[in-house]
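Structures follow.
Nothing in this text is a laboratory measurement; each read-out follows from the coordinates by a stated rule. Computed from a prediction, not measured in an experiment: that's the story for all the values here. Cβ atoms are built from the backbone, for glycine too; each structure is taken alone.
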Structure I
Amino acid sequence: MAFQKTPEQEIKNRIHTLKQKMDTSGIEAIFLTHKPDIFYFSGTSQDCYLYIHVNQDPVLFVKRYFPRAKKESCIKDIFQISSITQIPIKIKALHSTLPKTCGLAFDVVPIRDYEFYQNLFHATTFKDGTPAIHACREIKSAYEIDQLKKAARLSEKTFSYIRKNIVPGISEIEFCGVYETFARKHGHAGKVLTRHYRAQGYPFHLLSGKNGGLAGAVDTPCSGMGTSIAHPFGAGAKLIQRNEPILIDFGTLLNGYHLDETRMFAIGAMPPKAMDVSKMSIDILHLLLSMMKPGVIMGDLFDASVQMAKQMGVEEQFLGLPGIKSIFIGHGIGLELVEPPMLSKGKKDILKPGMIFAVEPKFIFKNKFAAGIESVIQITETSACFLSTTPHDVVVLE
């Protein structure tokens, strides 16, 4: 669990790419306030703000904790501030003037913060910097892929631990605590991040038996019971039983990078229908892998998965209950568990080398069970490959 800094050249490459995107978009500067974006472009997640002008060196403003930020980031111009109101003053001192246009991540900046920033930069017109940020982050470098591979190995270790330690009679949420403790001991940060402000990231998504057949608030085919009305998704108090399908969807976060995997388990015997559908999900996953290569339209992958489920005779149960089906078959993954781009219905964007997706064909049988699989796939220069290393099988234990 030794702390690993982002290499200086990695940061420089990211900032260079961002400046190219800014120049194309007509954005003079960009002001980063969202922690994962700041970490991506600076190498630190301390309480700070990152200002990048298209023709100037980046500037990092740190509220707390300055010594750690100074040690962690390779940004040369780092200043300690006691208040965010000092930032425009310091920018004017460095660059003589404030930018005429400045990008903000409109997808994550709250309206109150936007109004506050507009008051601070009163002569600046704020534009949406989200597309430029996403265009950088959606293509993973060799360094990032290496980080994701490390997270994949921890995920594989955790699923191996689950195979050896899952037992009947323990509650869903308690067993989540057992295997999460194992993952924490090996570096898991204990939390997972999602880009959308209404989405809650959590690693305890274990759905056993009839709890897998519950729809709910989560934008995913399978919701689960959860621990309360206030948290109505994921694992709950139900006891794990023999001879029932158990879906475990586990998000790993290691050194800032996520891995998202789902595998099916049963103790004793897997019910025949659940076994059949679990195998179907694996077949759909491999079909999509065979299709995924640079230039492929993202929406075509969604359509292909639905068509295959239809041919298998399980379209009604695929990707959720009728009327509330998910409209994506996979999502981008990296510094956030769920981040753009999405492999969603009708999406016209194309796959590019370096994109990484968590692909998750899943089924829900109302009030009966859930079944499915999720693995992480890397788009290479010519095709695609699994970045996940956890075996693609259905685990049935004695």
Structure II
Amino acid sequence: MKIRIIGSTKEGYKLPIEEALEFGGKAAGICYMPDNFDAILNEDKEKTKKRVQRTLKAGHHSVYDHPTYNFLFEDIPKILAMVLNNEGFYTTSEKSARYTKMNPDGREELLYNKWIEILKNKIREVYPHIKEKQAEKLAQENARYMISVFTPTTMAYTVSLRQISIIISLMKRFIEEEPETDFNKKLKDCMKNFIEECREFDVPYLNSNIKNRKLALFDTRKSRRNEFGENYSVNYLGSFAQLAQAQRHRTLDYRIRIPQDDLKFYIPPIIRAGNNGGNNELENEWLKDIRSVSEVFPQGMLIEINERGTYENFILKAKERLCGSAQLEIALQTAKTLIEYIQALESYSKANESFCDASSLDNPTVYDEYCEIKNFLIQYVKKDANNNYVAVPRCRFPDWTCTEPCIWGARGLERLV
């Protein structure tokens, strides 16, 4: 085997669109090359251009995924970053609202700063062993639920020429076809600005969307039911902030629906009445404040989320999210889905008059596919005193070795913040 570099990113360099298309055209030549790639590199430019035009018009566009661009998006609305991050083919590095202080405007800024102080003091009260700096980071993570999902952020985004051109066409379709809800109006304005800024990447033919796709984030189905087996599909309410964390698991599929009325909001466990001896003062204040900014779609607003994937890829998610260092909301949701998964498999097996234990693996008459999946999943749970399944943090997984210090340890899923 021989390996060599035929192209790479260069800091500060902007690849001209014509050269990017030429690069894809040369890659297309590999499919039918009579000699070797060096011959394609040295071929007449007109021959390459003709191949480019031929492949573009014929819809053979995958070769234009070879040339990539490194974008820096400044002041991009968080929700638009989420739209981009749901399209699969990309690498992204985004300013964290968990670890950096955000700079919202107006009432959002007042509420954000107010709750940083309230939460920081509450965290130090409940967990005096936590250092002040760590308490502040955790306070920031929870206070950002108050700020709009349209809040500007900064992100580096690497994507292929083909993909950015397709994304532009998908945004155009969203603008033209989706109903004029309050949320969609704001998002469409953001998309129009994005399209204008990226107009040179709106390449004819490459932007044709011949597969009739829509933006992957927005669910076109009115309803979905939960399913658990070789593959799974689960529905739950979660905040915009949780969804942004979940999107990092690109082997899983996420779709959302934005509620139009009966709005609900995430409440950090540390301020819930149930965790404060029944005192609902902080919880009521939180709900009053977050409802007062509902028109800007705060990141703590609960949306309908559908999550789909394979059971193996779900466990890959669990190995990231069932951890004391993970955002608490997504950690608890992942734990809940894991228990639901195992319970559903048990119900299926009982209905089919089979049982799932270690001995069934040696007896094909009582063994079915649900047993194999269940026996895989139960590695990542334990039984409590009432013989119920309980998820455990990844530091207790049999196939995980933790190398990072943690303030929670094996109690990472029992925390309130």
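Between structures I, II, the calculation of distance in nm of label points 7 Å out along Cα→Cβ at positions 187 and 283 yields its largest number for I. When semi-axes √(5λ) of the Cα gyration tensor in Å, for residues 51-146 alone is computed for each of I, II, the one that comes out at 23, 20, 14 is I. Once mean count of other Cβ atoms within 10 Å over residues 27-34 is computed for every structure in I, II, the highest value turns out to be that of I. For log10 I(q)/I(0) by the Debye sum over Cα atoms at q = 0.08, 0.09, 0.11 Å⁻¹, the calculated result is -0.45, -0.57, -0.82, so let me know which of I, II that is. This figure was derived from I. When helix-only ellipticity at 222 nm (-39500 (n - 2.57) for each DSSP H run of 4 or more, over all residues; to 500) is computed for each of I, II, the one that comes out at -10500 is I.
Out of I, II, which structure matches 1.00 when FRET efficiency 1/(1 + (r/R0)^6) of positions 203 and 235 (r between Cβ atoms, R0 = 30 Å, to 0.05) is calculated?
The correct label is I.
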